[in-house]
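*Asks:* See the structures that follow.
Any read-out appearing in this document is the output of simple, stated calculations on the displayed coordinates, not a laboratory observation. Note that the structure is a prediction, hence the values are computed from the model and not measured. Cβ atoms are built from the backbone, for glycine too; each structure is taken alone.
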Structure P
Amino acid sequence: MIAGLQKMTLLDFPGKVACTVFLQGCNFRCPFCHNAELLPHEGESFMEEGDFFAFLETRKGLLDGVAITGGEPTGQPGLVELIRGIKARGFSVKLDTNGTRPDILRQLAEEKLVDYVAVDVKNSPEKYAQTVGLPHIDLKKIEETLAFLISGEVDYELRTTLVEQLHSTEDMEKIGIWLSGIVPGKKPKQLYLQSFVDRDSVVFSGLCAPTKQQVEGYAATLAPYVEQIAVRGS
């Protein structure tokens, strides 16, 4: 279900002029989430799929691609059909995901329906459940997604949103060790660090971003474990 549409963005799809589609529903409950209204799987549809495709027809030659986010898009049963419709109209597709549905990602890749994937790496394995707001989590599906991407099947990026109350230098070290061991002998291509930004829509109050110096230290800690580390939004 389409829950929102940003008609143009220069930021959400690297190297592309794109629109961003927000899909309803998520299986995580991250306390720092900006899109709390998208968390329930039931909600009011912002736009019917046919109307969205009609919008895309008017943007041919103006937009290069469509970024699909949420919520968690892979939880939507109509995702594959939606992307087929987007690709049939000549647009590139970027997918934002938390990595819990590697089966969907594999299907999209096999059908050449996705051009770029962004996966949120929430925290170190030991603190993953806490960071995503769940009592416990099995990381096997996320590791399967990461292995698929690190193996080079699809162009991708990893990214971590940093929250002062949830992340530490020790966590960065553990994240690096974890990620660099997903595919033995092959480091992840790129990891972006981005600082949490507080908004009225954030699920929990009282959270804040780490300092610039902390973020720089986190980047230095992670650098040996990935091919490229970068900080966004600084």
Structure Q
Amino acid sequence: MLKVSALEQYYGSSHTLRGVDLEVDDGCTVLMGRNGVGKTTLLQCITGLLTPKRGSVSLAGSDITRLSAEKRATAGIGYVPQGRQIFPMLTVEENLKIGLPARRDKQRSIPEEIHSLFPVLAEMKSRRGGDLSGGQQQQLAIGRALATQPDVLLLDEPAEGIQPNIVAEIGDIIRRLHEEIGLKVLIVEQKLPFARRVGDRFAIMDRGSVVASGEMSSLDDQLVARYLTV
């Protein structure tokens, strides 16, 4: 289980995270909220890209708050950042291999299940990452994160800027990851239909705090109107 407890963070004089509590215990949790409420900052604190001022992050009962990003990846945190951030001049195969050193099983070849989930990556393994379409780059970014052998996968707006048919494919893959493999997933997402499709649970942030959470089926129109509608 991934557990965030009383997390506090600042950006200059701005108080960006205010006592955030969040648990990702099973299935897929979707973190929602308007722009600027602290969602990406929270993911960066979980992955080790930012160090929180106060509070803690634990994985499977072990405190990882002060671990580096590299050690958190080895501990089981996989991350797909907003904007994908693949290496455009490296080939698809080289991008995927970047994740392998974090694996606890010491495997140094690309796992076959990644190519099974994303056949296009096998077909285009020699093509440069920057030559792929936006949807293919997103698949590559998810594949690279999966290559690290994560226990928890974090995705920051995976449907952003991608054509609808590829969004649907990515949604199907996210469902398969936690239904068939048992991978725990935390997604930052603003598209409500996509969130309802992939999520088992939701958490809503507002002004740096988690203000509502529960089963996805309990996300009602009142919460949507209050916290999610622009």
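*Asks:* Ranked by mean count of other Cβ atoms within 10 Å over residues 70-77, which of P, Q sits at the highest value? Walk me through the numbers before you get to the answer.
*Replies:* Working: P: 22.1; Q: 18.6.
For this comparison of mean count of other Cβ atoms within 10 Å over residues 70-77, the top structure is P.
*Asks:* Name the one structure among P, Q that volume of the Cα convex hull per residue in Å³, for residues 86-197 alone of 97 was derived from.
*Replies:* Details: P: 113; Q: 97.
Only one of P, Q returns 97 for volume of the Cα convex hull per residue in Å³, for residues 86-197 alone, namely Q.
*Asks:* When relative contact order in percent (Cα under 8 Å, 6 or more apart) is calculated for each of the structures P, Q, which structure yields the highest value? Show your work: numbers first, answer last.
*Replies:* On the way: P: 18; Q: 29.
When relative contact order in percent (Cα under 8 Å, 6 or more apart) is calculated for P, Q, structure Q comes out on top.
*Asks:* Thinking only about distance in nm of label points 7 Å out along Cα→Cβ at positions 94 and 110, which of P, Q has the largest value?
*Replies:* Working: P: 2.7; Q: 1.3.
Checked P, Q; max of distance in nm of label points 7 Å out along Cα→Cβ at positions 94 and 110 sits with P.
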